[in-house]
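Enquirer: Below you'll find the structures, each written out as structure tokens.
We did not get these values from a lab; they are worked out from the coordinates using the rules stated. Quantities reported herein were computed from a predicted structural model and do not represent experimental measurements. Cβ atoms are built from the backbone, for glycine too; each structure is taken alone.
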Structure I
Amino acid sequence: MKITRITTQKKNKSRYNIFLGDGEGEKYGFSVDEDILIKFGLQKNAELDDTKIETILQKDTVHKIYTQAINYLSYRMRTKKEIRDFLIKKEAEPEVVEEIIDRLINEKLIDDEQFAEMFVRTRMNTSSKGPNVVKSELMEKGVAANIATEAVTVFSYELQYEKAMKLLEKKSKQKKNLSFRKLQEQWRTLLMQKGFTHDVINDVLNGEIVEKDEAVEQEALRHQADKLIRKFERKYSDYELKNKVKEGLYRKGFTLEAIQPIIEEKLEEQ
């Protein structure tokens, strides 16, 4: 068969319709992207057999999927895994997926090391997260553990300490009526969840911002004692009530030395 006509598609000017004829008539054959048209030298009167047409269509399919990958990359950098997952969702054949990924790597459009470096710096500038969480995020995006580990080395001790301090300064202003011990446990858990290293966490919790304020501690103790008395006074009285309240306050992190006089005071008021 020969190419009898080539026309531009109305809705997509970069794609072309190829019409074929065998001397007895003309029919629509297939469509291709402009790059494929040029690559295979498709023009009027060019001869094509079934094998060549199949090759052209395969290459056009790869090119269409490659173009989708380029568009996906236009919004932000992606990891190799993100591109692979995207192409699989597009139902690309496994060999096509690998062909496109190899091409993108060769064209420097996929670079997990560069992605990791930029990702870490963005997190450092825009979030309160520490290196452990950022490393986990990188690995979830498919970045290899050794690359992720190297990328987060830019998180210096000083930067971590500054971020952790700012976080605790904000949290310490929130009135919670908790014992100092419980607050420290909550703050430690928070800093661990945010991904800060143990040395930074220990140093921050031993700093001035988390010093025990006896007046605040007494206020929290009284508040918790009132709650526990209201909770237990309908079921217990006298000695049993006193023990239940004492046990409850101790579990909440208050010392027995501080608990005893408060219980005596509160129960005498009843």
Structure II
Amino acid sequence: MHTLIPIALSHQPVGFVSQDAWTRMGLIVLATDLTSERDYARLFPHDTASVYTTRVAFENPTTPENLRLMEPRLAAAAELLLPEEPLAAICFSCTAASVVIGDDAVTEAIQRSRPGVPVVTPAGAAVKALRALNVSKVAILTPYLIETSQSMADYFSRNKFGISDFECLGLEDDREMARVDHHSIVEAACRLDGPDNEAIFISCTGLPALSTISEIEARTGKPVVTSNQASAWVMMRLAGLSHRPTGYGRLFSHDLSEGGVMKSRTSTNNTSSSLS
């Protein structure tokens, strides 16, 4: 025989933490993404900020045609990110798709569901990062097919960067990209380095490149920008976080101002570059 256990309603007042006490950011990742969430967990300060994730339907291969299919799905994905809770920023965590769809179109789609929330794309974040580092010529490494990589080359050319060298690994499945080993990424990036480039950009939020940054910078003597590193950096700065994770590249010594001008906190000559 079931016995009812008496439950009393507490009359003790309940306190609540202020919404301002915690910074919340949103992340839209591909259904097949194995890397982005892990990278963000390494980069963000756990005691003051959280990144909340939702997923968007995607099917390999990572061709421009398949990447474009995600555009009409972005608004619904953004709607699932902590409905009615304030967000400091939302990142669409796919470099190739943000290039193929376009930064403005990605922003418009996400802001249909979350009006007024700043939207970050990895490609746009990489541009900001390279300008913050005062880079005009860059060597680029992607894991993609040639046709997808071509869109990336065109994007950086449109944004007024000289491309000294460009290499792609020729992978078509983003789950394979997520399993490329540390040594392969380091060697491919260092092989691209030469006298004409001022930095190395490693594209793809699915590629586990975050842990390679310090080694590549040490070997080449040049700054390294990766998709997740740059996106996290922009999101932190938009949220007003002063957190500067160590071991993930020179980029985190730089700040992003409201006007799109970036300035190094550690710079001795106090120079800056405009995001024109």
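Enquirer: Kindly point out which one of I, II the value 5.5 was derived from, the read-out being distance in nm of label points 7 Å out along Cα→Cβ at positions 3 and 91. Before the final figure, lay out the partial values.
Expert: Numbers: I: 2.9; II: 5.5.
Structure of origin is II.
Enquirer: Right, here's the next one. Suppose you compute FRET efficiency 1/(1 + (r/R0)^6) of positions 43 and 155 (r between Cβ atoms, R0 = 35 Å, to 0.05) for every structure in I, II: which one lands on 0.05? Spell out each step's value before the answer.
Expert: Details: I: 0.05; II: 0.90.
This value belongs to structure I.
Enquirer: When helix-only ellipticity at 222 nm (-39500 (n - 2.57) for each DSSP H run of 4 or more, over all residues; to 500) is computed for each of I, II, which one produces -20000?
Expert: Values: I: -20000; II: -9500.
Answer for the origin of the read-out: I.
Enquirer: Once relative contact order in percent (Cα under 8 Å, 6 or more apart) is calculated for all of I, II, which comes out largest? Can you show the working numbers first?
Expert: Values: I: 11; II: 19.
Structure II gives the largest value of relative contact order in percent (Cα under 8 Å, 6 or more apart) among I, II.
Enquirer: If you don't mind, there's one more thing I want to ask. Tell me which of I, II gives 175 when you compute volume of the Cα convex hull per residue in Å³.
Expert: Going label by label, the one that fits is II.
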